[in-house]
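K.L.:
In structure tokens below, several structures.
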Structure P
Amino acid sequence: MTTRTENQSALIQELLDEIESCLVGDRWELSLDFVLNLVEISREEFYRYVYAERELGNWTEHMPESFEAENTGDLIAFLEHAGLTRAGECFHAAGFYFTDDHLLSWLEFFHSVTLSRMQSHPIDAELLETAMAGCQRFADAVEFYGHCKFDERECIEFAVRLFIEQRDIADHHKSRATLFDFLKSQFHQRNLIWEDLYRSMFGLLRDNAVRLELDGAQDIDENEFAANSAGRTLLDPELSGALKILEMPVDRLPDREPLKKSYRALLKRFHPDVNPQGQEITRDLIAAYSLVISHMGVAA
């Protein structure tokens, strides 16, 4: 005997198969009649549902004759109303649906993965020497080195592939485009800034400049990121300010897991896609996280 769950999964899979069959790039379209026939709901009942949702502010203005990528959320809400309670979960796994929470998780993932790559890459001694020779301040040399060493598009594509693989999301043009375009919008809005990410390499490059005995290495402030035996850091006001933004103790560097937990929670609370008033705070959070990571020597 077919269980309700099995029947639900079969109906959702039929919808997903239909989407894949008409997928062109990252575009797809399902007719309203196809969806209604599949879930065995009349147009009249559907119209009543839409009118009720409009009253609650949960529906777009127009009455659709089809569902497509732009109103996937409306489709999933209707499917769940029709009893297909796993619709959102299945559409996400298929790479066709990303909620604000999914996208914020992806933003944090990209940030951490990219910082980790930057802090673990093989140092290019020649490039570092060139950067230091061409810049008066070591901070500027770090940014110059980062821009030359890392292909920004490749960094995003690498993180996209890893995120899709680790989260077990279907890998196709639509899923990749959604993640890539969201991240592109974050850089465009200056919620993410490449220079802040490159700054995480400050301590790594400083240590290597000293080890390689490059000109000017001895003039870099040795105490800026130094830690004492108690695990405390000689905190400058900028670092203390960053820790305050991240709602962490301001007198010492935190452990990685509490830092990551606080960062994720704050990002989720203030990101502009969730909180329209949170754009400036989001930028500050990301910059603060990058700064603290640069002092810790390893990506959180």
Structure Q
Amino acid sequence: MLSKHTLDALILLASIGNFKGTAAALGTSPVKLTRMVQRAENDCGFQIFSRSRAATVPTVRGKQLLEACKELSLAAVDFERRLDAIQGNTSESLRVSCGPLATHTVLLPLLRGLLEELPDVAATIIVSAHREPIQQLREGKIDLFIGDLTHSTPFDDIEVMVLEKREVIFVARPENPIINGGPYSLSDLLQRRLALPHIHKYWQTTFNDALQAAGATAPTRIPQIETDDYQTLISLAATTDIITAGTQAQLDDALASGILARISMSHRIQYNICCACLDPHAMNSLERLWMTLADNYCA
């Protein structure tokens, strides 16, 4: 019988479409992943994937197996919840993973509303841009993800809702000479000292393209300082000549208090926020959050 680890790897490989990217997402090597798939094919008695230089895609019987894998994964999550109910563990514990730019913009208002409706709800919030949210959802480690998914590999086993785009603004302390200049282009700011959350591969490419278009040499590292803790980013920008960026909601308090000021930009930069889960109806608190997102934040 195929292990849950193997089932999850097969589902991810079908979603990503190549061994190298899937192995990286799983934290293993392409050689080990290839052996795992070969063992699964031997156990099943048929070829699960058709391999070529262009892509790795499921065969006809492979697609049927993957559908069964997804159903089994959902059934396992449902079994754990039913077992909790039988054991008397009826209180819900919601696990949310959230990108740093979405905490104040989306998550904070959601939590306030949820606590009014369900005062006894328990929730664990993980704020990080580094984690692999889709794999975490598939493995049942989190119930909901809020962050940037618009440039990720497509997947058909996860419910995804695209929310309204939010503007990203750049800020610095009022004494920083950059505040009195501008408007600046993105490439102008990328050549300065930056402190930012972890940067998605899409944004790394966007930054490099902007620098090349301006004929500028890319700095050795963008950003110079990287952390998903926004209090650290704000403190750095308020006490040094480091520049940081975020959504308006994320930086409202620092701007209102005067410890940071907005940098004039020549073009608006927008951040794409999505929310994702396996099943929005899996628990009462998750369903409430999903409905609130659809009613108030959906694009």
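K.L.:
Tell me which of P, Q gives -19500 when you compute helix-only ellipticity at 222 nm (-39500 (n - 2.57) for each DSSP H run of 4 or more, over all residues; to 500).
P.N.:
P
K.L.:
Let me ask you something else. Give the label, chosen from P, Q, of the structure having the highest value of relative contact order in percent (Cα under 8 Å, 6 or more apart).
P.N.:
Answer by largest value of relative contact order in percent (Cα under 8 Å, 6 or more apart): Q.
K.L.:
Give the label, chosen from P, Q, of the structure having the highest value of volume of the Cα convex hull per residue in Å³. Working shown, then result.
P.N.:
On the way: P: 165; Q: 156.
Answer by largest value of volume of the Cα convex hull per residue in Å³: P.
K.L.:
Given a value of 0.05 for FRET efficiency 1/(1 + (r/R0)^6) of positions 14 and 278 (r between Cβ atoms, R0 = 25 Å, to 0.05), calculated from one of P, Q, which structure does it belong to?
P.N.:
P
K.L.:
Okay, moving on. Where does the value 3.9 come from, among P, Q, when distance in nm of label points 7 Å out along Cα→Cβ at positions 94 and 254 is the thing being computed? Walk me through the numbers before you get to the answer.
P.N.:
Values: P: 3.9; Q: 2.7.
Structure P accounts for this read-out.
K.L.:
Turning to a different aspect of this structure: Determine which structure produced the value 1.4 for distance in nm of label points 7 Å out along Cα→Cβ at positions 166 and 206, calculated from the coordinates; the candidates are P, Q.
P.N.:
Matching structure: Q.
Computed from the coordinates by the stated procedures, all read-outs in this text should not be read as laboratory data. On a predicted model such as this, the values are computed, not experimentally measured, just so you know. Cβ atoms are built from the backbone, for glycine too; each structure is taken alone.
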